[in-house]
Structures are given as structure tokens and as C-alpha cells.
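Read-outs throughout are calculated quantities, based only on the coordinates presented, and are distinct from any laboratory measurement. Source: prediction; values computed, not measured. Cβ atoms are built from the backbone, for glycine too; each structure is taken alone.
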Structure 1
Amino acid sequence: MGLRKWSSSNFEYGRRVVSSGLEGARSGREAFLQGRSLTPFLGESILRAWRPAVVGVCIGVVGGISSSRNKSISKVLSCSLLGGVAGFGFGIARENRRLTESITYGALRNICKLRDQHWLESHPIDYA
């Protein structure tokens, strides 16, 4: 097999893997949402993520105050902003973990099926 044929074959297989993974992710998302829209689900997640964001701001303020002798207001504000962003990100990730799990499972399931099919095409089994 020449380089050109090998590379085009691998490119085609890679394209099929990505396509299969995306299709699996879509099916996993639909299985989790069960016909509901994604936008209200994410809106609810954002509303529930404010508590970890507040905790992050508080931790950032304490860290900004106690980090050094130079207790400038800009340092405290930047630490509190960083803590708030980290807390908000944690809250969003925590609220959406089941959705993420369902999407990941759907994608991996489809990719594994395609990989097994590709292996069987490359290594045919002769039962005779």
C-alpha cells in the first residue's frame, strides 16, 4: 500500500470516527434531555451555579487579603474575581455533569462500535 492510499484511507477512517462520535454525542444529549430544550436546562444550571460563585469570591477575598503584606484593593478585587470565575465554572460543571456523562457515553459507544467494525474489516474471520 502506497503512502497516498494509506494516508487517504486513514483520513477517511478519521473522518468516520469524528462523524460517529458527533452522532453519538447528539444521541446521548437527546437521550438525557428526553425531548426538552437545551436552553432552559442550561439556564437553570446557571441560576443554580451562583452559590459556588459566591463561595469562590469569598475565598478569593480571603486569599487576596492574606497573600502578602501589600493589601491593595486591586489585588483583593482581582483575587475575588478569579475566585468567582473559578467557583462559577465549578458550579456549572457540577450542575451539568449528568448531561456531560450522557453525551460522553453516547460518543464513546458509537466510536467503539466503529472501531470494532474497522478491525473486523481489516482482520476478516473465516469460519470455514
Structure 2
Amino acid sequence: MSHLLDTQIVLFAAAGSPALSARARSLLNDPGTTPWFSAASLWEIAIKAALGRPDFQVDEAALLTGLLDAGYRPLPVKPEHCLVLGHLPGLHKDPFDRMLLAQAMVENLTLVTMDAVLARYPGPVLAV
């Protein structure tokens, strides 16, 4: 099964953070799982790091290399993803999370998140 990871899970997994839930850790360690990360997540990390957010202080180039080396698959932002955004209910205001959901919908991926608000969306979302 293929899963698109939200930005928080990407960061926690890359750092080996104990904040990563046991369910998320189990999913990522499952050999039947193909983990995907979005270019939107790297964009979010770069922006929030530049704003001085302490929870986003990471070397983006090293993160990208580590994700690719670990077998995570990159997902670019495509025009088709952008077309879905305007049709999403207004449950979540974070544009990055909304893009991740749109990508999951278009690409037939399950979005894996620890965000309770994002998990309320109908569609391919798995709360861990």
C-alpha cells in the first residue's frame, strides 16, 4: 500500500523522534508500505525554518537525501493537485496540509497524519 506522509510525520520519521506514534512507526516499518513525501512538505519546511520556527530547524538538503536513501518516494506538486484545492471543505486552514490532501486524492494515496483536524476530511486519510 502507498502512503503520503504529512510533514510532521516526515520530520519525526527522519529524526527518529519518540513523538512518532507506534502506529506510524509500524506503518513505516511495514515492507508492504511504500512511503511518499511531497515537494510541498519540503517547501513548508523551508518556509517555516526561514521564519525561525524551532520545530522546523532542519537541513533541507540532508533531509531530502536521507528520505531518498531510505526509499521514500518524492511526489511533485502537479497542476491537477491544485485544481482539487478549491473543492475541499474549509475544515483546515493550513495550505500545505490542504495540498497534501489534494495530492493524496489525485494520486490514489492514503495521507498519513497525526493532525486531528486534517483527519476529519472525508477521503483517503489515516490518522495515526
Compare distance in nm of label points 7 Å out along Cα→Cβ at positions 91 and 115 across structures 1, 2 and report the one with the greatest value. 1
Can you say which of 1, 2 returns 1.6 when distance in nm of label points 7 Å out along Cα→Cβ at positions 11 and 99 is computed? 2
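If log10 I(q)/I(0) by the Debye sum over Cα atoms at q = 0.12, 0.15, 0.28 Å⁻¹, for residues 3-66 alone computes to -0.29, -0.46, -1.33, which of 1, 2 did it come from?
Label of the originating structure: 2.
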For relative contact order in percent (Cα under 8 Å, 6 or more apart) computed as 30, the structure of 1, 2 it came from: 2
Origin of the derived value -29500 (helix-only ellipticity at 222 nm (-39500 (n - 2.57) for each DSSP H run of 4 or more, over all residues; to 500); candidates 1, 2): 1
For the read-out Kirkwood radius over Cα pairs in Å, a value of 18.6 was computed from one structure; give its label from 1, 2. 1
